[in-house]
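In what follows, structures are represented as structure tokens.
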Structure P
Amino acid sequence: MNNNLKFLVTGGAGFIGSEIVRQLLDKGYYVRVADDLSKKDPSASSGQALSASLKASAQVDIRAEFVKADLTDNKATQEAFRGIDICINAAAKIGGIGYFHKYPATILSENNKLYSSTFEAAVKSKIQRMVYISSSMVFESAAHFPSREKDIQKIPSPISSYGFSKLTGEWYCHSFWDQYKLPFSICRPFNAYGINEFPEREVGYAHVIPDLVRKILSNQYPLELLGDGQQTRCFTHVSDIARGVIAVALHTNGLNEDFNIGSDKEIKMIDLAKKIWQVMEVKKAFKVKHKKGFKFDIKRRVPEVTKIKKMIGFQPEVKFEAGLKEVVQWLKKQKTQGKF
């Protein structure tokens, strides 16, 4: 292991990004975080260095170097890439399915600006590898389950702006290799969950687990569930996703390859809601009220995960039941402290 490598994590104050940063630092690597804190502190000026206290409140590990930067700005991005060996590119406009529906143009426009700026800066800085964090949403149109990495070449493009924008980022990887020989790895996380992800009050803005926990903590009854509850997902603890991304970034087999990162254990949303209800030991009988779902609420999403296991030697370790209990306890604590 070459601990002299210098990492840049764009979007390193985000949910997945901050966990990647923490694990890299624990391994002894130098880490620079570049983030505009658009979800944390929108009033702060671009390029401003953070104090230790502000770093902590923004989920930026105080051991990391922090650059507050608008990564759609070419000059700021080039400065962030200076002296970097590997970039883990996690910066993106992201949210729950409600967010996808409300801001499709913003998502598509801003993410494309991020890709152009970061990939061009990576070429100028001659980094060793661009590790692009894609999304399971690129498989929106999949009809084969579990979905394999090679299916991307065959299935129709995603129909949501978010899914399309994440697939566009994958094409940036291939195109910048074809023209500039910028080495890359593509990582597709499947339904990350874990602590440090807060719920939102607007319907569909949060991911499903923190959203359901918030509703139960707010004594909502019956529990509102988007859609018919038959949608399926495969949840992966954020620590496993971060570990998988880092494993790909450091492995020679990860060069110019794409990998699904996640669990292949499928669960229906109605069963997820019931499981959370039981973990939270709600005294009332489990009862749900179905609300009309969103247009792009994919009915089924299951990854094929043998490629990363065979080529990288990675597989998830955190059991879903244990991870779910951890999330519930953490969110209960945040609620009592008035943080949501």
Structure Q
Amino acid sequence: MSRSVHHAPAPTRGNPAARPRPKRVLHLCLWVLLLGAAPAWAADLAVSEVAPGVYLHQGAQEETAPGNAGHIANIGFIVGGARVAVIDTGGTYAEGLALRAAVRRVTDLPIAYVILTHVHPDHVLGAAAFELDGPEFIGHGNLPDALARRGEFYRERAAADLGEAAAGTRVLVPQSVVTATRELDLGGRTLELRAHPTAHTNNDLSILDRASGTLWASDLLFVDRVPAIDGSLLGWLAVLDELERGDARRLVPGHGPVPADWHAAIGAQRRYLQSIAAGVRAVLRRRGTLEEAVAEVGLEESGRWLLFDDYHRRNVTAAFVELEWE
């Protein structure tokens, strides 16, 4: 771990250019206040090193609620020889601050990149916590539009669901986008960012750390928790095939533990999605209704996934709308 040398700040009197900007001071004050008011779990966000230099905090396998302060997604960071890349920032400003503190416990290298893997609030609403570091915020080419459409609703929902735990949370739109692939140099360590066609959402971004062979798949892969279709069922199945053709040594999912056998984890998710596709097609062949599909399709999967009752009917509905006109 490198160490920085701290010097006394230069006097600002008579040097207007050296005086802190009001907006920066406001952000710094809010940062200090929220850090002091953060929930107990946020004060020491535990991270595990799932591969050399790759750090993960695993989110709760739950829906957003006051008891988990909105932390339900897997978030983390990768440390190179010269700089750090953060991958997703959690569901609130306070959670973003806690992740930033976790980075600083590991290294004092500059946080050069904050990568947002897709639009969902549990992954992106903590981004503003890193603003004072001056990183490049990066997302899929479709992410700015998705945030423009949904971001304020997500912020309001977080405030309603979490109250004070969501204080200071706001939407930050990335200034850099990836439409195909892009490489990031962390100093002797290269990350490959890939923008996928519509799958879990229409703005999914994965990150391959070549040094460790770790593919941060985010919500392209759910482990134990039922997948949620917010893009295209058929597109997601195609992207799973693409991921499986890769030579990654491990996959980091968006929810759930890093699987010992990631091929088996992809297989389980594929089975679930294929069961929905087959069931919906059977209903459509007999000219059945959406209500019939929701009542009967995919129920054999119910004991295999957490939060099944929260998401499965919505998944069937999304699949019915997609497959009705195939």
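Any read-out appearing in this document is the output of simple, stated calculations on the displayed coordinates, not a laboratory observation. Nothing here was measured: the structure is a model prediction, and the numbers come from that model. Cβ atoms are built from the backbone, for glycine too; each structure is taken alone.
General remarks:
- Comparison of P, Q - label where relative contact order in percent (Cα under 8 Å, 6 or more apart) is highest: P
- Which of P, Q yields 22.2 [mean count of other Cβ atoms within 10 Å over residues 160-167, calculated]: P
- Source structure (of P, Q) for Rg/Rh (Cα atoms, Kirkwood Rh), computed value 1.01: Q
- Here the criterion is distance in nm of label points 7 Å out along Cα→Cβ at positions 144 and 256, and among P, Q the highest value is seen for Q.
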